[in-house]
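Take a look at the structures below.
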Structure I
Amino acid sequence: MLRQRTVSGEAGRRALLLHGLGSSESCWDAFVDGRPAGLELWSAGMPWRAGGAFAPAEPDDAAWITEAIRRVPGGADVVIAHSYATVLLVTLLAGLAADGRDPREELGVHGVVLVSPFYRESPRDFSWGELPRFLDLLRLGAEDGILARSRKPLAPDLRAEMAERSCEQLGPHWVVRHLHAYLRIPFLPVHLVDLPVHVVMGDQDPIVPPAEGARLAARLGNASATRVEGCAHTPMAERPDLFSLAVQQFLTTLPAGHPPAAVN
C-alpha cells in the first residue's frame, strides 16, 4: 500500500518512507507535519506492519523494498527507512553494489537516510545467550513505538499490555525473518555502497545501541551521521524538529531530484 503524504514539492525532491517491524505509516506523522520545505513524501505500508500480512511466502523481504520504490509515481530520489527496513535496504544496496549495479540507474535513488539501523560487523558479535533478550527487545521496541505515537500519556502497564498484543499479532514468522536478516548483515559488502547515506540514531536507543549506527556509517563508502540527544528508537516521532533538520541538511548535499509527479 502506497500513500502520498504531501503535495508535490516545487524543489523536485521526492522521498519514500519505510517503517520498521510491527510499526506502521503513522510513525512518520510528526515528521510529515514538520518536513523540510518542498519535500514531497510518500509512505509505504509494508507486509511487516502492525496488523499486516501473516507469514507471507516471499523469501526475500528486500524485494518488497524494491517494489515500493518502483511504485512511487515519478520515482523516489530519496528513501528514508526505519529500524527493520534499514536492514532490508542496506541488504538491497549491498547486493546491487556487489553485482556492479548502480541504484541511481536501477531505481532512480540518489540518497538514503537510515534511522536507528541495525548493524554488526562480525558473526562473532552475535551470541547464543542473547537470543532470549532479543525477544525482550522486540517487545520493548513495540512499546517504544506505542509511546512515541501516543497522543496522550499511557500507564506503563497499559503500554506493556498493548506491546504484548502487538507482538502477538505480528507472530513468530516475522520475528524469525528479522533475526535472519540481522544475522546476515556481517556478510554484506557494505563498503562497496557508494550511494550517499545519512544515518540518524538516538543516543538513548534501548533497542539498537547507537554505536551500531556509527559503525555502519564508518563502514559505508559515502556516509554521514547525526546522533540525536535525549532520543530513543524513533527520532522522527520523538524529535521531529531535529530529525527534519538532519534530513534537510542531507538533502542539500544531493543532486537535483525528480520533477513533481503527476498523480490522478
Structure II
Amino acid sequence: MSPRILTFPTPQELGRSVARNIADRLASSSGTRPFLLGCPGGRSPRPVFAALAQTAVTERLNLNNLILLMMDDYLTEDLTHVPETGHYSCRRFARLEIQAVLNAGLPSAHKTSDANVWFPNPADPGAYDARIAQAGGIEIFLLASGAGDGHVAFNPPGTDIASTTRVVDLAKQTRRDNLTTFPEFGCLEEVPRRGITVGIAIIAAARTSAMLVWGEDKREAYNRLASARSYDPGWPATVWAMCPDATVYADLDATGGHT
C-alpha cells in the first residue's frame, strides 16, 4: 500500500493531531474492555501526552479504562528492572511523564490508576503477550524510531518479524541513541546493556499505529520509514508498514521541509 504520511509544522501540532485520534477513539469506546494504548518512553511521545492531557481536561474525558501499555525497560545484569528512581527508568518515565501528565486536572474518578500502567516481567516475558490478548488487544500503538539504527522499542536491527516479548541485548547504536533520549547519561558505558521489549509481532497486531518522527536528527529515520512498503529487519521501525491501520506523523524538521 502507499504510505500514509501526515506532516506538521511543529511537534506540538503533530501531538495535537495524534491526541485527537486517541481522544475520539476513547470517547467512542464502549468501556466493556480496557483501552490499551501502546507507549514508548523518551522524547518522541511527549507532545502527544501533553496534548491528550489538555484534551482530557477540556472535554472531560474519562481515562479510568485507559491502559498505558509500555513497550520496554532497561534491565540490570541480573535481568531485573533497573531501579524506578533512575533517570533512565522507563517505569519512572511512565509514572511521571505519562500517567501524572494525563491525570493532572482530572477528577479522581476519571484518572488512570497505577494498576493501569503495564510493563513486561523479565522473569516471564511471554505472560505480557498473553495479558494483551486476554484484554482484547492493543487499540493504538504509539511508535518511535531510533535515529541511528531504526530500533523500535528495544528491537535491534535483524529482529525477526515473528518476534514476541523477550529479554534482549541492546545494540551498541541503540545505546548510543539513548544518550540523547536520556541526556543524564554521562557516557556510553553508563547505558545498560540489557532490556526487555515487546516484539515486532506484538506491535504489528495493534489495530492502529502512529509512528512519531520529529526533529532534525530523525531525518534519516523519516526517509527510511517513508519509503518502506514492508518490514525491513535492517530498520525495525519499518514495522509500521505492515500494521493494518498505520500513519507516520512527521514534522518539517524531520522531512527536511517537505510536506
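Here are some notes:
- If Rg and Dmax of the Cα atoms in Å, for residues 22-101 alone is computed and equals 14.2, 45, the structure in I, II: II
- Set I, II, criterion distance in nm of label points 7 Å out along Cα→Cβ at positions 190 and 222: the highest-scoring structure is II.
- Here distance in nm of label points 7 Å out along Cα→Cβ at positions 46 and 246 is compared for structures I, II. The highest value is that of II.
- Origin of the value -8000, where helix-only ellipticity at 222 nm (-39500 (n - 2.57) for each DSSP H run of 4 or more, over all residues; to 500) was derived from one of I, II: II
- Computed 26.5 for mean count of other Cβ atoms within 10 Å over residues 110-117 - originating structure among I, II: I
Bear in mind these aren't lab numbers, they're just calculated from the coordinates by the rules spelled out. As the structure is a prediction and not an experimental result, all values here were calculated from the model. Cβ atoms are built from the backbone, for glycine too; each structure is taken alone.
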